[in-house]
Structure I
Amino acid sequence: MWKRLRILVITDKLDFGGAEMYFCKLENLLHDSNITFHFAAGNGQLYERIKNKQRFHELSRTSHIQNIKKLVKVVLEEKIELVHANSLRMVLYCICARKISTIKFKIIYTKHNVTILENRSRRAFAFLINRCVERVITVSDFEKNSLMEAGIKANKITTVYNGVDLNQFGFIQKEKGDFFKIGILARLSEEKNHELFIRIADQLRDIPHFKFYIAGDGPRKQKIKSMIETCNLSHKIKLVGAVNRPEEFIKNIDILLLTSYREVFPMVILEAMAVGTNIIAIDRGGIKEAIFEKETGFLISSHSADEFCRIILEMESDESLKYKLIENARRKVEEEFSLDKMVENTLREYRKCY
């Protein structure tokens with residue numbers, strides 16, 4: 001039996017986002033009789049999902065100094081031995097807190113996104129991680145390989161796939177409706193490439209039963225709205241806005257498109273696979289670790305509206321293909337991308353530190 005641990009799990013804030021949802025899943029589900037867990041984050045809309053509020057420590061949304069002081073206080077008072085940081089900023093906070101507190105707690109870093117530091121200097125990023133971080137969790141093998149290429153030691157890195165709540169994202173067998181619904185669920189930001197989605201809708205505008213839906217919010221909301229109006233597509237494309245229940249949106253569409261310029265491993269792919277919604281995705285990041293061509297969905301190598309349209313038309317007309325992809329995708333999520341597996345593998349990473 002290994003020693004009892006005191007672990008602090010931290011993230012920047014509790015707004016809707018991939019790292020934040022990951023944090024909430026861990027907060028809700030991490031349990032081990034040999035571990036006492038604490039959690040810390042800046043406040044946000046997801047605070048209502050925190051279950052262990054008696055062991056939750058609120059961070060500032062504006063002050064780095066206050067947050068480092070708060071971490072020092074929590075580490076000292078709760079005798080924290082391991083901190084699981086869910087952003088590079090949190091890693092830097094931990095490094096400062098470790099120096100100030102003089103407690104040599106260990107740091108695990110889950111890398112969710114491309115960071116400013118690695119964009120500016122991969123060498124400096126690798127030096128920092130190799131020197132200061134005990135373990136690195138990546139959410140795809142693509143990202144794991146990228147970190148090794150950057151110079152991070154291979155024996156520090158493990159892929160732990162994000163897990164889907166198979167109860168929340170329950171499978172439904174869709175019935176053919178009057179309209180064929182094509183959707184995208186993503187932050188309204190430049191890297192998500194909603195312009196391509198609009199071009200696809202434009203090319204398919206003359207098919208009356210095709211309807212398009214854009215779900216999400218973000219800085220490019222007005223620009224996207226203007227593009228829709230300029231293309232005279234207001235009758236064809238609906239801006240849904242922010243969605244608090246993504247499972248409802250994904251269940252109600254027939255095909256989910258992912259058109260991003262860059263991705264690490266988008267959670268929405270797994271959620272669509274879980275509920276029974278077909279997927280056509282650009283081949284970026286670790287997406288091909290979940291989407292196998294013509295087995296669990298379709299992958300497109302370039303940002304080609306023509307290619308997206310061709311596959312949409314093929315899938316809409318071939319019922320047997322749609323159902324084969326849906327069944328294979330749901331099975332793959334159950335076997336490889338469940339919440340239980342994510343929690344189990346995360347606990348294994350904690351144990352490797354001791």
Structure II
Amino acid sequence: MADQQDSRPYDALLLLSFGGPEGLDDVVPFLENVTRGRGIPRERLKEVGQHYFLFGGVSPINAQNRALLDALRKDFTEHGLDLPVYWGNRNWAPYLTDTLRTMIDDGHQRILVLLTSAYASYSGCRQYRENLADALATLEAEGRPLPRIDKLRHYFNHPGFIGPMTEAVLAALDELPEEVRNGAHIAFTTHSIPTAAADTSGPLKAPTTGGEGGAYVAQHLDVAAVIAEAVCKATGVDRPWRLVYQSRSGALHIPWLEPDICDHLEELHAQGVPAVVMAPIGFVSDHMEVTYDLDTEAAAKAAELGLPISRAATVGADSRFVAAVRELVLERAATERGETVERCALGALGPSHDVCPTGCCPARNPRPAAAGLD
């Protein structure tokens with residue numbers, strides 16, 4: 001076992017994720033949690049839930065979070081990091097408030113949070129921070145002592161995140177028929193969000209707006225460029241690539257980031273591209289939006305077109321990503337103690353901020369948010 005590593009002042013890590021149903025009877029209640037406050041009729045939710053019903057009502061995300069939880073605990077123990085790891089979800093059991101209640105009852109007072117979202121955006125960061133604030137308000141009303149909660153920085157460009165994704169793209173290329181492999185394009189995919197939310201994600205100067213924001217797209221483009229360059233070096237082929245989007249939802253009159261992956265496959269096929277690798281760089285694990293939108297819907301579109309495709313794996317519980325989380329914990333702990341520490345990052349953007357600034361990734365009707373300056 002490695003020497004003890006110092007996580008002071010933190011005494012626990014919380015893995016905070018989206019959550020997902022684990023049976024047919026869970027699907028509509030889960031979707032009611034996700035869409036609470038939007039007034040969506042139950043019958044409409046049953047229609048939306050068809051993606052889940054196709055898979056027996058089970059989202060892969062909870063099983064994948066359990067695997068990551070186990071891997072983190074094992075890695076921490078093997079490296080002498082005495083830091084218990086808990087798991088809570090926004091929208092399904094184990095619920096965030098219940099997990100925080102347990103952590104408080106266990107005596108934890110300084111908690112670090114790992115989000116299963118690597119990039120800056122309202123839905124990928126600020127909304128989680130609002131959920132943390134809601135949970136703390138509930139626990140304060142119960143008369144419990146509130147812990148201080150901090151969030152690990154965005155890890156989209158950490159070598160432990162990019163490395164496994166690069167290898168996954170190379171593995172996906174190897175899955176293609178040899179005669180089309182060298183001509184394959186790479187479609188880097190991520191979750192589409194409203195363009196207004198993309199423009200205000202940040203902080204990062206956005207060329208399209210001239211103001212603060214634009215981080216969501218810029219971060220993905222930076223990751224895609226790093227991976228594409230590494231793949232080029234490994235294969236000797238400079239492949240065309242593009243950042244595309246998937247999983248759009250919401251009203252059709254509201255502009256969202258485009259192009260959609262299926263539209264992009266049609267475009268590439270029309271151009272005579274012989275094959276495509278889909279690389280879901282916007283997702284930490286193979287949850288429903290990867291399993292359905294890529295492995296089912298996009299795969300069906302490619303089959304219709306007669307276009308050979310393969311899909312790169314997500315990071316999941318890869319040992320390099322798990323080690324990266326440990327490094328981020330120790331980095332943040334050392335920073336809190338006032339020590340100078342190396343902050344690993346690839347690409348052009350550098351390491352992200354530790355503390356989200358005021359107004360970062362705002363919503364139309366922002367609520368109080370924890371683990372930040374507002």
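Where a number appears in this text, it was derived from the coordinates with a stated rule and is not lab data. Treat the numbers as computed from the prediction; the structure is a model and nothing was measured. Cβ atoms are built from the backbone, for glycine too; each structure is taken alone.
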Top of I, II by relative contact order in percent (Cα under 8 Å, 6 or more apart), largest first: II
Comparison of I, II - label where distance in nm of label points 7 Å out along Cα→Cβ at positions 112 and 192 is highest: II
Computed 13.4 for mean count of other Cβ atoms within 10 Å over residues 168-175 - originating structure among I, II: I
